[in-house]
Structure P
Amino acid sequence: MVWSIERLQNEDLSHVVRMVKTSILNISPRFYTQEQLIAWAEGVKNHPHFHERFLNAYALVAKDTSNNIIGFASLVGPHIDFLYVASERQGEGVATQMLYLLRNRQ
């Protein structure tokens, strides 16, 4: 599959939050209860500081050829803060490429 990776822009934020929430809700129930997944997803959606946190970090988004966000990763200082890939795009190398770019800050 083809995708591009670019710096997060303000107009990407609502799409990032939606993709992160959907990815969380699609995590296998063998790892978390449904109640835990819902609480986690709603916390991301409703947390008042996430938008500011995303914009203040070195953050990247991966977009498919239709400009849909399929991945999000951020770096705070030398540490990975967030790394999510849309559940239907996992296993394609999106996270690997985002991690490489974060590590090299390109």
Structure Q
Amino acid sequence: MRNVYGLLSVAGLILPMVCFGIHFTRAGERGWPEFWGAPFATWVISGFSWDLMLTATACTLWMASESKRLGMKGFQWHFISIFLVGICFALPTFLYRREGRIGTEPPGHR
């Protein structure tokens, strides 16, 4: 699974950045109001936006708890990456690191 998480992490970094890059290349400085308004432009998109924000919140709480439980350092970078890139990058990156951490524990350790 670690390889799958690694691939998802790379895709989660590249795909949103490509979309944002296209948006700002086309719109320039005028793109910021649209960027901030688009997540709530329609009721349907608002539903998806709320779903994503609540999922990101739940994932953040779980990642914080799991980091502490496993003694993983660097949770703050995952937290920051949620805002700089998105949960599509932060969660698979955390899961990738978590798999590495679990794989290094002695059998029966938890």
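If helix-only ellipticity at 222 nm (-39500 (n - 2.57) for each DSSP H run of 4 or more, over all residues; to 500) is computed to be -12500, which of P, Q is the source?
It was calculated from structure P.
Name the one structure among P, Q that relative contact order in percent (Cα under 8 Å, 6 or more apart) of 30 was derived from.
Matching structure: P.
Looking just at Cα Rg over 2.2 N^0.38 Å, which of the labels P, Q belongs to the structure with the highest value?
The structure with the largest value is Q.
Of the structures labelled P, Q, which one yields 0.3 when distance in nm of label points 7 Å out along Cα→Cβ at positions 21 and 45 is computed from its coordinates?
The correct label is P.
As an exercise: distance in nm of label points 7 Å out along Cα→Cβ at positions 13 and 85, calculated from one structure in P, Q, equals 0.5. Which structure is it?
Checking each candidate, the match is Q.
Given that mean count of other Cβ atoms within 10 Å over residues 37-44, derived from a single structure, equals 15.1, which label among P, Q identifies that structure?
Value 15.1 for mean count of other Cβ atoms within 10 Å over residues 37-44 corresponds to P out of P, Q.
A short reminder: the numbers here are calculations on the coordinates, not readings from a lab. None of these values were measured; they are calculated from a predicted model. Cβ atoms are built from the backbone, for glycine too; each structure is taken alone.
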